[in-house]
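What follows is calculated from the coordinates using simple rules that are stated; it is not laboratory data. The structure displayed is predicted, hence computed values, not measured ones. Cβ atoms are built from the backbone, for glycine too; each structure is taken alone.
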Structure 1
């Protein structure tokens, strides 16, 4: 079991390393190195959302029909190839299409990473609920490690390379993970369904679309709508946070915040690791409505503290506090929301229902959020010639949006929590 656990730890570490290597610095690359405007960059960052609309479901079906670890390895190899082209592209339109291709290969691997881990643990006679979280946390460690390595490679006090080196780092490690999955991950053939059962399933069932019947329930429909609205805000600090901290007009070069921007932002991921541990307690104690409200208020603070920060000791404290709060903002929404969906849907459609939740947050919500945020920045908070940005206005506008969503959720979402049981049907 120790050997299998170690292999799964390495798989999870590399899975999120190849994402963390470039995602947090993408904004600075587009805004500063390439001088793209907000609208152009908003479209670029929406690629993860576009890729999440269809590709995870499509490759999930392929993995069910074939060998999941082979699909996983091939997708990472193709992702690595696509990433190799990004440093050579100057046009934001061309960059969008190549990054979209890369994301179409990468986004399905997040779900496959989990399903492969579950399958292997079950074959070893281990309960995934108990044994998988300590393995999955190494994915966050990988994400943080990649951010630190990118910071060293791209800062003047380090190697001083262009941020485009982050795409190369991601590509190299994606190739390593691809090879690792072929050599060290046991063959996973997930197709356990009998021929008669497969034949009797409709196309809608095979695509996981039957869960859309949940929209007939007012409670679930409102939950999914607010998932979309809050999902629009989930990636905004990932998209613009590093650009903000590396803006020399706000945080001068050579000083603490500008020099260690990516490492400072990694506090967010460290906090995320810690807040995961509190979720069972807060869900039982407060229920989904209050936990979701905690998340929304945390998003208001996440954005608002950035908006108040400047290049001072107090500013550093505000930024660090914002990063700590991120753990609550992100985990209390994503993980608690997934638990709520699991507790309030029939067992026959739980996987499909989770797919709808991901579609509303990482798919539709992320696409709309990134595109609209880019347009708003370009129109009201960006100089059309110099591309200089009013960061305070940007962050406080995002905070106002999160506050509006929180107030609407408080007024419209009706859910009575029973702390004896979190299951509601």
Structure 2
């Protein structure tokens, strides 16, 4: 929970301080890179850390991630310019790429299937707390201290997390000589980096049909094709191709992609939607969205009792159906919204997501042994990151097309219509999650 809090608080504390940072360092046009570079480095490093965790153990990998996150935080706090801050955020992202999937993998190692849902619920509750604590701390530091403290606050958290891991996490790893798949790792990192970069910045930093966008996408596809060929011959592949051949793992990866799209769609547009149409404060809009992260851990904690009775597949289908209904309701009320109605929809979506994300991940983890659990968990988290990147690109294109150059705050009705298009698209993604849930094998049992 402590290591998860590093990533959770960091993802919510920065947004409130952006105006202060820009006022101090300048570079308004570059500030989106504070988020993009973090997401990029985090996503591309997950498969490599996951493979290393199955080779050398979870403890050294997560401690390395905490250390790298600490280094990045200190450097960010002392940043003297926007380019420097962006570069140091990349270091933070590389640390987060080890921290988040390793925390989930460790929970899969030390708890039984019956206990795992409760543990995942506790870890999900960290995100709910961070949804309130992060923006509050960010606003406090920006107003009463300096923006630098939004990064310095990570120092005691990192040290406490590392101390708890050193003292309480004990694991036995068979020491063998391994052949590191450097070529595969390099191809995957560069290929995925170009792919996510093209998806994140296409239509924003450059046009979709521009030479740089087309070049990045074509090069990414070529590199990933070569990566697949290399992995077929590698002795110890960084991402074994059997992950793509097992029905359960493919289904849960598709579910994770859908979860990533739904999350990014709501977190990106619900607050601005409420502020533009209803004129509420950023705090009120943020707390309305926080209803999603409150419903999620509640359902995730209770999901253990459900999947032990009816199985993983049925639990996921119930949760996905709830997400469809709740996102559909959100799309219907978007023409005349209220804070209460949007909050209720977000809470219901959170409940559904808690019944989807945790059981599908636990089903994937339970289908493999210790030596493959890191790769499976990492692949699942990687799929969610790709879903978020694709979601940012596609949903952003929908909004920009409907706004046609207008500003959200000056044309609230037009912006409301654009965001309605986003909510309708999210309903479609939720339906796709239901279909992915139907692909899960019926015979998967949730044995304790």
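Below are the figures for this structure:
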quantity: Given -28000 for helix-only ellipticity at 222 nm (-39500 (n - 2.57) for each DSSP H run of 4 or more, over all residues; to 500), calculated: source structure among 1, 2; calculated: 2
quantity: Mean count of other Cβ atoms within 10 Å over residues 269-276 - highest-scoring structure of 1, 2; calculated: 2
quantity: When distance in nm of label points 7 Å out along Cα→Cβ at positions 101 and 221 is computed for each of 1, 2, the largest belongs to; calculated: 1
quantity: Per distance in nm of label points 7 Å out along Cα→Cβ at positions 293 and 389, the highest-valued of structures 1, 2; calculated: 1
quantity: Computed 5.9 for distance in nm of label points 7 Å out along Cα→Cβ at positions 109 and 413 - originating structure among 1, 2; calculated: 2
quantity: Cα extents along the principal axes in Å derived as 64, 51, 38 - corresponding label from 1, 2; calculated: 1
